[in-house]
Structure 1
Amino acid sequence: MELLEKDLRDTKKELQYYKLKQEEDSRKNISSINELSRQTTRPDEVIVTSTAPISGDTSANASSQIAAITMKDLSKFVKEDIGFNYSGYFRSGWGTSSQGSPKSWAIGSLGRLGNEYSNWFDLQISQRVYNEGGKTVHAVVQLDGNVGQQYSAGWFGDNAYNENFLQFSDLYVNTKGFLPFAPDAEFWVGKHQLPMYEIQMLDWKTQRTDGGGGLGVQNMKLGRGMLDVALIREDIDGYNQDLSQSQQLNINTIDMRYKSIPLWDNAELMVNGRYAMANQSDYQHNNEDQNGYYQWKDTWMFGTALKQKFDGGGFNEFSILVANNSLASSFARYSGSSPYTSFNGRYYGEHSGGTALRVVSQGEAYLRDDIIVANALVYSRGEDVYSYETGAHTDFESVRVVVRPAYIWSKFNQTGIEVGYFNQKNKNQFGDAFTEAGYKTTLYHAFKVDTSMLTSRPEIRFYATYIHELNNELDNFSFADEKNDQLAVGAQAEIWW
C-alpha cells in the first residue's frame with residue numbers, strides 16, 4: 001500500500017506539471033476535446049488529455065491527442081507493475097423456516113443451495129517484493145473464517161458458543177525463477193498447500209491437505225504435463241480410548257499431483273498421490289503401547305481425475321480415489337467428506353488398514369442455449385474402516401445425487417430447481433446395520449452476471465427449500481420440534497473477485 005500511495009503521489013505531481021505546461025494549448029482545444037469525449041468515453045474510463053505527440057507519430061495532427069485510461073488499465077497497472085493483488089470470496093444472506101430457525105442438514109450429500117446458513121469469507125492479499133532478471137518473489141497472506149447471521153453482534157472470541165471465527169489459512173512466500181532445473185515453476189515456503197479440488201454443489205473437496213507449514217513446487221513442466229509436489233506438516237491431537245486425554249503427534253504429508261496431461265480435444269488428465277506419516281517420540285509410542293492411546297497408522301490416498309470441456313460451454317470432471325486408514329474414514333462420512341487424516345484435528349479410532357473407494361462425477365452442460373444443467377454424483381464404499389458414527393471394522397456404501405436444471409431467461413436471470421438425494425448404509429463389526437437417507441428440493445431464481453452455474457459470480461439467489469429426512473440412524477438429527485422435515489425460504493448472495 002505504501003508503494004501504491006507513493007506511485008499515486010508521483011503520478012499527481014507529473015499530471016500537475018503537464019497541466020501547467022500545456023494549459024495554453026488545452027484552452028484552445030478544450031471545446032473539441034469535450035465534444036469528442038462525450039461521444040467516445042465509456043462510464044468506466046478516465047480521460048487524460050495531452051498535446052504531446054504519440055511516440056512514433058509524426059503526422060501534422062499528432063500535436064493534440066486524447067488517451068483514455070480505463071479502470072481495467074489502472075487495475076492491471078496496480079497488479080502487474082506495482083505487483084499488488086487483493087482477492088476474496090464471501091457468501092451471506094437471510095433465511096427462515098416454517099418451524100423456528102432454519103437448520104442445515106447433510107449439505108455434503110443433499111447439496112448446498114438453500115441448505116446453508118453460514119457466512120463464510122476468504123480474503124487474500126499478495127504483494128510482489130522482488131522482480132528482476134526473470135525472478136519474482138511474492139508475499140501472500142490469506143484470512144478466512146465465518147461471521148454468524150443469527151445475531152447482530154459479530155465479535156470474534158474464544159466463547160464456545162461463538163459462531164464467529166477467523167484464521168490465517170495462508171502465510172507464505174512464493175517465488176518464480178529461482179529453481180535452475182525449473183525456471184518457470186513456482187517454489188513456495190510457509191503455511192500453504194497445493195490447490196484444492198472442490199465439488200462445488202456439495203461444498204467439500206476431493207483434494208485437500210491442510211497444514212501448519214511446508215514447502216512445495218507447482219506447475220513444473222515434466223513431459224507432457226505439469227508436476228505439483230509439496231511436503232506439509234499436518235500435526236494432530238491423538239486421543240486415548242475414552243477421549244479424555246490427548247497428545248500432539250507430528251505428522252508430515254507428501255502430496256503429489258501430475259496434472260494437465262493432454263488426452264484429446266479439450267480433455268486433460270491428473271494423477272495424484274498422498275502419504276501421511278508420523279514422527280513420534282519414545283514417550284508417545286509408550287502412551288500407545290501402555291497408556292491406552294489409539295495407535296497412529298500411516299495413511300495414503302491415490303487416484304486420477306479426467307476433465308472434459310465441452311465445445312458449447314460447460315465441463316465434466318470424473319475422478320476415482322482410493323484411500324486407507326484415517327483417510328478412508330473421511331470417505332465414510334455422509335457429509336463434509338473432504339479427505340482429512342483426522343476428525344476436526346482429533347485422531348482416534350482403531351484403524352485396521354481397511355480401504356475405501358470413491359467415484360465422483362460433477363460438472364455442467366448446456367442442453368440448449370436457454371437450458372443448463374449442473375450435477376454432482378458420488379458413489380462411495382469401504383470395507384473394514386473406522387467410522388466416526390459406527391466405530392471400528394465398519395463396511396459402508398453410499399450414493400449421492402444432486403441435479404440442478406435451469407431455464408436461462410437472459411445473461412442476468414435464471415430460474416431453476418435443484419433436487420438432491422442420498423442413501424448411506426453402514427454395517428458395524430457386530431453385524432448391526434444403520435441407514436442415513438433423505439432428499440431435498442429447492443426452487444430458485446437467480447440474478448447473475450453470466451449463464452454458467454458453477455463458474456460465474458456474483459450471484460443473488462431467492463429460494464424455497466423442502467428437506468425431508470428419511471432415516472437418521474447415523475446422526476439422530478432432527479429439525480425443530482423433533483420433526484423430520486423443514487420448509488425454508490430465503491435469499492443468498494455469493495461473490496468472488
Structure 2
Amino acid sequence: MPTNSTEQLLAALAPFFPQARTVGSYVGGRWLEGHGPAIGLVNPATGTSVMSYPDAGADVVAQAAQAAIVGQREWVALSHAQRGRVMFEIGRQIRAHLEPLAQLESLSAGKPIRDCRGEAAKVAEMFEYYAGWTDKLHGEVIPVPSGHLNYTRREPYGVVLLITPWNAPMFTCGWNVAPAIATGNAVLLKPSELTPLSSLAVAMLAGQAGLPKGVINVLSGFGHTTGQAAIANRAVKKVVFVGSPTTGGRIAAASAVRGIPCVLELGGKSANIVFEDADLSRACVGAQSAIFAAAGQSCVAGSRLLVQRSIYDRFVKMVADGARQLRTGDPLSAQTEVGPIQNAKQYEHVLGMIKTGLREGAELAEGSNGEPVGDGYFVRPTVLKNVRNDMEVARTEIFGPVVVAIPFDTEEEAIAIANDSEFGLAGAVWTQNVARAHRVAAQVRAGTFWINTYKVINVASPFGGYDASGYGRSSGVEALHEYTQVKSVWVETAANPGVAFGYAPGIGG
C-alpha cells in the first residue's frame with residue numbers, strides 16, 4: 001500500500017487550489033480557513049494520519065450565508081438561458097479535469113480510481129442535464145371558476161443547505177448542487193468533515209465556469225458545530241441531507257424548530273431477490289456488484305440476498321466463489337476492485353457486525369471473520385449464509401462489503417421478507433418470468449427497484465426512499481420541484497368586478 005503523505009494530498013488539491021497548505025472553506029469565491037478545533041484526515045488504505053485542519057465554525061458559516069444571499073440575487077437576476085449556459089460550462093470544466101478530480105477523490109475517500117473516474121464523468125453529466133432544464137421549468141394557468149386569471153410561478157427558496165456524506169462526496173455534491181442552482185438557488189454545501197476536498201474542487205471549477213461568487217459555498221467542518229450553525233442561520237430556507245437515519249432525525253428536528261422543510265436521503269437494507277428461474281450467472285455478477293462495489297459503502301447496496309431455497313446452496317456458493325476473486329488493495333491502482341472502508345469508526349462497525357452475525361448463528365461462506373487483518377481499513381468481501389431475517393445482521397445497515405443470504409420458498413414469502421424492514425430505499429428481482437418481475441416490483445416497498453439488473457441510476461430518474469430511508473426526491477424533474485416553491489398569482493380581468501366587501505370613498509372630496 002502506498003503511504004499517502006500530506007504532500008500527496010496537497011499535490012492532488014493543487015490543480016484546484018495551488019496555494020492551499022491546509023484544508024479550508026470556499027466562501028464567496030475565496031479560500032477561507034477556519035479557527036475551530038482540529039479535524040484529522042486519515043488515509044483509509046493505511047490507517048495513518050495525513051493532515052489536520054481547523055473546523056470552519058459559526059463565523060465562517062455567517063460569512064458564507066451572507067455571500068450566498070448576495071450571490072443568489074445576482075444568479076437569479078440572470079435569464080434562465082444564461083444560467084443554463086453557465087451550467088453547461090461547469091460540466092465542460094469538470095470534463096476537462098476528470099483525472100485530477102478522480103485522483104483527489106480516490107486519495108481522500110479511499111475509493112478505487114476506476115470508480116472515481118466514472119463518478120467524475122457522472123458529475124459533469126449532472127450539471128449538463130440540469131443546464132437543459134433551466135428554461136423549461138414553468139408554472140401553469142389554472143381554469144378557476146371565476147373571471148380571474150390564475151397562474152403559478154415556481155420560485156427558488158433562496159439559500160439552501162446541502163449536507164453530504166463521506167462515502168460518495170463528489171457524486172453527492174453534483175447530485176444535489178446541480179438541481180439546486182438550476183432553479184436559481186444559492187447553496188451552502190457542508191460535506192463530511194472526513195472528505196471535503198472533491199466538493200471544494202467542484203465549487204472552484206464552477207467559479208471558473210462563470211458562476212457568480214457566493215452561489216456555491218463549501219463549509220469544511222464538523223456537523224455538530226459548522227453544520228448546526230448552518231441549519232440555525234436565518235438565510236437557510238431548506239435543508240437537504242444525505243446520510244444515516246440517526247443523524248437525519250436530528251437534522252429534521254433542528255429544521256422543524258425553524259419551520260423549514262427537509263429532504264432526507266437515509267439508509268437502506270435493500271433486498272436483492274433471486275428466483276430459481278433466473279439467469280444465475282448474470283444474477284451472481286449482479287449480486288456481487290450490488291454489495292461489493294464501493295466496498296459496500298452505498299445506501300442502495302443489495303445487502304440482503306434473498307435466494308429461492310431450491311437453488312440456495314448452489315447460488316450462494318457462486319457468489320462466495322466470485323467474491324474470493326475480487327481484487328482488494330491500493331485505491332490508486334487501476335486493478336483494484338474493492339478499496340478500504342473510509343474511516344476507523346465505520347471499519348470497527350463493519351467488523352463488529354460480522355462478529356454479531358456469526359454469534360447469531362450465521363455461517364461464513366467467504367470473507368472476513370470480523371478480525372482486523374493487516375494495515376488500513378480493509379474488509380474482504382464477505383458472504384454470510386443461513387441467515388434469518390430476524391437476525392441483527394439482516395436488519396441493521398452494515399455499510400460495508402458484507403452480504404447476508406436468506407432463503408425463501410415462494411414469491412409471497414420473498415415479498416414479505418423484503419418488506420420486513422424499517423428501510424425502503426431500493427431492491428431488485430432476478431427472474432425470467434416477466435409477469436412475476438412486475439408483480440414483485442409493484443409490491444416491494446422501495447423508492448427504486450430493478451429487474452434483472454442492480455445499481456443503475458441516472459440523473460434523469462427520480463431517487464429517494466420509503467419509510468426510514470427518508471423522504472423527498474433527488475434527481476430527475478422531481479428534484480427541481482424540491483428546490484422550488486409554488487406561488488399562486490390571481491389577476492382580476494372582469495370589466496366591472498363585483499365587490500364582496502369594502503367601501504371606496506370618492507376622489508377629490
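Nothing in this text is a laboratory measurement; each read-out follows from the coordinates by a stated rule. This is a predicted model, so every value here is computed, not measured. Cβ atoms are built from the backbone, for glycine too; each structure is taken alone.
Say we calculate Cα Rg over 2.2 N^0.38 Å for every structure; which of 1, 2 gives the highest result? Walk me through the numbers on the way to the answer.
Working: 1: 1.18; 2: 1.06.
Between 1, 2, the highest calculated value is found for 1.
Which structure, out of 1, 2, was distance in nm of label points 7 Å out along Cα→Cβ at positions 117 and 165 derived from, given a value of 2.6? Working shown, then result.
Numbers: 1: 1.9; 2: 2.6.
Going label by label, the one that fits is 2.
Matching task: 24.8 is the computed value of mean count of other Cβ atoms within 10 Å over residues 293-300. Pick the structure from 1, 2. Can you show the working numbers first?
Values: 1: 19.1; 2: 24.8.
Corresponding structure: 2.
Assuming 17 is relative contact order in percent (Cα under 8 Å, 6 or more apart) as calculated from a single structure, say which of 1, 2 it is. It traces back to 2.
helix-only ellipticity at 222 nm (-39500 (n - 2.57) for each DSSP H run of 4 or more, over all residues; to 500) computed as -4000: which structure among 1, 2? Going label by label, the one that fits is 1.
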